[in-house]
Structure P
Amino acid sequence: MYQICPLVLSYERIIQGHQGEVMDTSPKILFWGFNSDEKDRFNKFLQGLAAPQTVVIDPDQGHLLVHEILFSDKREEEPLDSDEKIMFFFNVPAEVIHKIMNEAKKKELPLPIFAMVTRENISWKFSDLVDHLKKEHEFVQKKLKEKKRRKN
């Protein structure tokens, strides 16, 4: 089952950095928690859909703020240890996200939690966002199982 954070469509403005440099706001898909084989398989799948570039969030970025991951080369000494698989969309149009989610269902790919960078979570620590997404995902899965049980 897929999960997606509240949808915020593409940002309309260029984000200015602390020194006034223009930040790269081009669409990106960020991976968290995928091993190299899974990343390769997903990248091949995404290339077939002409999806935006992919970026891996490394464990030493896991405790950074989301905007630091997107717009800096900053790293932390303490790595984030989490087994969750997350595909995190930045500035990707909604129709592309839905196409990726729908097509991924048909493939034998690991199913991540799908989420978007929003105006709210761009200032969160990524580790806090992972915890939040995990809890949300567990809640949704529980509700879906209950609904399925009631149907049968």
Structure Q
Amino acid sequence: MRGCAGILKIPMSAHSKPVISESRIRVRYAETDQMGVVYHSNHFIWFEVGRVDLLRQLGFTYKQMEKDDQLFIPLVDARCRYKAPALYDDELIVRTHVRNFREKLIVFGYELVRTTDNLLLAEGETTHVITGSDLKPRTLPEKYIEALAGAAGRPHASGIK
């Protein structure tokens, strides 16, 4: 079900299940070192792929937020805990979810899993603040709060701070 501007309106019960987006990635040779192991910074690029896919799944994009609402979500913190190496030509799944959000902040969570053995390779999170094009803090419009509340698996409550 789509609401204003095509943003997903997720029916909420008291105990809704969070939305988890899955993005498939194939490790390219250029993303590895001489031993065929993925260079650590590529995980953050893949987290971005997952984040963009999750927002699309919710019915909006970064581009739409910037163009239609002059709204930006710059990264202010990024973390990754590496558990096992990803290797050249591995097929990976980036699982992305909304870990937490407030009117002026969004935290996304990530899991990076190898498809052949379902091994958890890394876990991470990124924190983003809500700003205008001037990089001054802004409040998320209601349409995004509703979509994020649904994605986080929690009922929407007006006035989330």
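Readers should treat all values here as calculations from the given coordinates under stated rules, not as data from a laboratory. Please read all numbers here as calculations on a predicted model, not as lab measurements. Cβ atoms are built from the backbone, for glycine too; each structure is taken alone.
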Value 20.1 of mean count of other Cβ atoms within 10 Å over residues 90-97 was derived from the coordinates of, among P, Q, structure Q
P, Q: which one has P(r) over Cα pairs in 10 Å bins from 0, in percent, as calculated, at 11, 37, 31, 17, 3, 0?
Q
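helix-only ellipticity at 222 nm (-39500 (n - 2.57) for each DSSP H run of 4 or more, over all residues; to 500) computed as -6500: which structure among P, Q? Provide the component values of the computation, followed by the final result.
Details: P: -12500; Q: -6500.
Source structure for this number: Q.
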If mean count of other Cβ atoms within 10 Å over residues 82-89 is computed to be 15.4, which of P, Q is the source?
Q
Between P, Q, which one scores greatest on distance in nm of label points 7 Å out along Cα→Cβ at positions 26 and 130?
Q
